[in-house]
Structure 1
Amino acid sequence: MLEQAEGIVQNIAGRVQDAFGAATGDAGTQLEGKARQVAGKAQQAYGDVLDTVRESAVTNPLGTVAAVAGVGFILGALWARR
């Protein structure tokens, strides 16, 4: 939930920065604003995924343990190949 809120704030701040850059004719500020918007949207999406995983862990704890064990096994196998 916190990640989503931070993403929303970053997105809004990016929009304001983008608009300020457009109003002043500063392409650098405008580009930074657009980059901030993208970062905010990515953080929002990360928050959505994190919330979904948390909800899944609460509703199906055995499935979550099995999934984590599977991922751990795969990472261990990949690490051992190095």
Structure 2
Amino acid sequence: MHCVFVQLRCKPGTTYAVADAIALREIHSELYSTSGEYDLLLKLYIPEDQDVGKFINEELLHIDGIERSLTTLTFKAF
């Protein structure tokens, strides 16, 4: 499994609706509201046989209210 962190910036006033839409998809391991440049942070485990970019685009980024994303791939846990 690929462990991936995705930060999302939401259009003003849509953060809770975006979080609810993500929660309904049940694709994440953890989902947090954050302060700073991005509004949400989620941790995903993507199967090895799936393309990370395609998975994120198809399962996440078409949700209404998402303005921008930042994806961080992980390599090794210590």
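Readers should treat all values here as calculations from the given coordinates under stated rules, not as data from a laboratory. No experiment lies behind these values; they were computed from the predicted model shown.
Between structures 1, 2, the greatest calculated value of Rg/Rh (Cα atoms, Kirkwood Rh), for residues 7-46 alone is seen in 1. Comparing Kirkwood radius over Cα pairs in Å across structures 1, 2, the highest figure is found for 1. Computing relative contact order in percent (Cα under 8 Å, 6 or more apart) across structures 1, 2 gives 31 for structure 1.
State the single structure among 1, 2 that was used to calculate helix-only ellipticity at 222 nm (-39500 (n - 2.57) for each DSSP H run of 4 or more, over all residues; to 500), giving -33500. Attributed to the structure labelled 1.
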